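Below: a set of structures, written as structure tokens.
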Structure I
Amino acid sequence: MPLRCGHCLAQCSRIHEQLTRRVRDLPMVGHPVRLEVVLYRLACASCGQRLQHVAWLARHSRLTRRLEQAAAQACTRMAVAHVAQWLGLHWSTVRALDKQRLLAEVAALPALEPRRLIMDEFALFKGHRYASVILDADSGRVLWVAEGRSRKSVRPFFKELGTQGCARIEAVAMDMNSAFDLEVRHHCASARIVYDLFHVVAKYGREVITRVRVDAANKLRQDKPARRVVKQAHWLLLRNRSSLSDVQQVRLDEVLAANQPLMTTYVMNEQLKGLWTAPDAWEWRRRWKQWLAHAHDSEIPALQRFARTLRPYWRGILARVRWPMHTGKLEGINNRIKLIKRMAYGYRDTAFFFLKIRAAFPGKA
């Protein structure tokens with residue numbers, strides 16, 4: 001005779017208590033435990049056929065809830081292959097549990113309402129293959145990760161924001177990436193583009209200081225000791241003077257005193273950094289005109305060429321006065337992204353990798 005609903009619940013409770021008592025008596029710490037549980041199918045006059053409910057076992061699952069939680073939690077600190085080896089599970093099973101956890105964490109995040117953005121890229125694979133990252137400058141949350149660094153890569157992010165979300169954007173910090181610049185101007189007409197000091201100074205070091213140093217070393221081919229001194233001064237010329245030791249500062253002064261073009265490019269580098277520390281727009285205008293005039297009168301081809309390249313980007317440099325933003329926070333996140341990639345020995349599934357990145361940097365409210 002079929003049981004009623006009340007009898008079904010009572011029968012399930014008694015069986016659940018017996019199974020729980022048996023599990024507690026087992027010495028499970030440090031030992032693999034395999035449970036063979038018989039689930040009863042109960043008949044109810046109102047509900048029909050019902051399978052016995054077990055609280056610690058998910059529906060159609062062969063793993064207990066605690067084992068699933070332990071595997072998913074271990075994936076935050078270890079690679080999926082290591083977790084699978086540790087727990088004696090298949091690699092695909094652990095990966096599915098990790099992906100389920102990541103999807104739940106990302107879905108629980110609040111809606112996107114950013115006002116200031118930071119955009120940058122990082123190396124995804126060898127062979128100049130990159131991925132673009134968009135960060136909320138206020139909360140530190142990774143909002144978007146996509147393969148590539150073109151306009152097509154970041155365009156879905158602005159479409160997801162919508163018209164109102166794009167109108168809310170006030171400023172965007174980035175390097176002198178034309179693709180990012182054009183896409184932001186197309187979707188966020190009222191946003192200000194802020195160019196990062198680090199990337200501009202790094203570009204100056206590669207295209208001006210390094211070129212002038214190589215030319216100076218080539219002119220000293222007959223004087224090998226002097227040529228060796230100039231060639232070994234590469235990092236002394238690129239690093240900040242405040243980070244050099246006393247001995248290194250003395251070596252730097254000797255190199256600059258012996259070569260006038262190197263002295264000029266080094267001083268112009270310090271003046272270039274001063275554009276990002278101007279207190280107001282008028283002071284910035286005075287420094288900008290002075291720097292361009294000095295670059296034109298230097299008669300150094302590499303410096304003059306860099307000045308012509310930098311001239312169209314003056315609005316993004318001037319915006320730094322109103323919006324003191326930089327990409328330093330995103331550079332730190334990129335280093336942690338490299339650590340995530342290195343811990344797993346790389347990812348074949350880029351979508352899963354990007355999901356891990358978004359879950360690892362949820363930001364602060």
Structure II
Amino acid sequence: MSDRQTAVAARQPLPPRTTARRRKRGGTRKGGGIRKGGGMWRRGWFIAVLAVLSAMVLMFHRSVPNSVGNLGSLLDTFLPWVGVTVPVLGVAALVRRSATAGVALLLPTLIWGLMFGHLLLPGRAAGGAYDLRVLSHNVDAANPDPDRTAKDLLAADADVVALEELTPADLKIYKADFAKTYPYQVSRDTVALWSKFPVEETKSVDVGFTWTRALRADVKTPKGTIAVYVAHLASVRVGASGFTSDQRNQTIKALGRQIAAEKDKQVIVMGDFNGTVNDRSLAPLTSGLRSAQGAAGTGFGFTWPSAFPMARIDHILVRGLTPTKAWVMSSTGSDHRPVIAEIRV
């Protein structure tokens with residue numbers, strides 16, 4: 001090839017494969033230089049925005065109104081699950097190799113940690129001296145094997161047992177299975193209480209139903225008498241119209257008024273409240289009471305649905321008493337899981 005042919009060939013455009021290789025190595029020529037790609041600080045802005053939005057949801061969840069489909073209460077109920085956005089967006093940030101998204105994810109991580117991280121600290125459920133072990137369980141009216149459930153509950157060796165959603169037929173089974181261990185028993189329609197200690201001054205508690213779904217009893221422990229409430233509040237529904245909880249909220253207010261008027265200083269309130277302590281609608285009931293799980297339990301203590309618990313709607317609340325340990329039992333065949341607390345009087 002002549003010198004002239006060599007010069008002409010040098011001025012010819014690169015073939016597509018060569019151009020593709022050059023792009024792969026870092027960009028294309030423009031103005032005699034190489035234009036670099038987006039870079040790890042330029043990529044992932046959409047992921048970063050989603051991370052900031054999830055942080056805002058955590059910080060300002062109380063500002064979400066209930067005026068449309070009770071969205072505020074729905075968010076409150078499943079609030080810990082907002083944290084799932086962190087690992088999901090974290091994976092997306094790694095795939096995009098985005099430093100911007102990675103830094104943005106620190107915000108929801110920090111906020112979630114401040115709100116819920118203490119629940120995961122080791123040693124919270126180490127326990128200590130206690131005077132009373134109490135158990136509450138929604139046994140499920142459709143429970144296919146109440147006898148198995150009764151035996152599981154007996155194995156927990158609680159001093160006081162509260163059951164909700166009892167049918168007349170199942171009540172007979174629990175009475176028979178519990179008879180030897182719990183000499184004292186009181187029931188009101190679908191709720192009941194069993195105790196190793198004497199039970200006095202029992203009464204039904206009106207929470208707005210045509211049948212009784214709450215009761216009160218004085219349990220005479222060796223350390224003194226404690227007012228014990230057992231309640232099963234109205235259910236909620238999640239559908240096309242949103243989070244329907246009006247009836248549940250009315251039962252909360254009714255029971256809350258009873259607890260507020262309670263003269264005894266030492267009080268235990270147990271049952272299925274169909275709402276979490278984060279739900280603002282439970283405030284009329286939870287005000288002035290302390291959650292045993294929140295005070296002495298490890299983890300979130302989710303109880304429903306039993307197969308894969310996503311929310312804690314079964315509670316043990318106390319006033320004038322000190323929880324030393326709290327936990328959730330394994331499934332017993334009900335659609336809820338039982339909750340237990342050890343309490344120092």
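Figures for the structure shown
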{"read-out": "Of the structures I, II, the one that 103, 51, 33 was derived from, the read-out being Cα extents along the principal axes in Å", "value": "I"}
{"read-out": "Structure with the greatest value (metric distance in nm of label points 7 Å out along Cα→Cβ at positions 57 and 89, set I, II)", "value": "I"}
{"read-out": "Source structure (of I, II) for helix-only ellipticity at 222 nm (-39500 (n - 2.57) for each DSSP H run of 4 or more, over all residues; to 500), computed value -9500", "value": "II"}
{"read-out": "Highest-scoring label, criterion being mean count of other Cβ atoms within 10 Å over residues 49-56, among I, II", "value": "II"}
{"read-out": "Per distance in nm of label points 7 Å out along Cα→Cβ at positions 65 and 209, the highest-valued of structures I, II", "value": "I"}
{"read-out": "For Cα Rg over 2.2 N^0.38 Å, for residues 177-304 alone computed as 1.25, the structure of I, II it came from", "value": "I"}
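Read the figures in this text as sums done on the coordinates, not as results from a lab. No experiment lies behind these values; they were computed from the predicted model shown. Cβ atoms are built from the backbone, for glycine too; each structure is taken alone.
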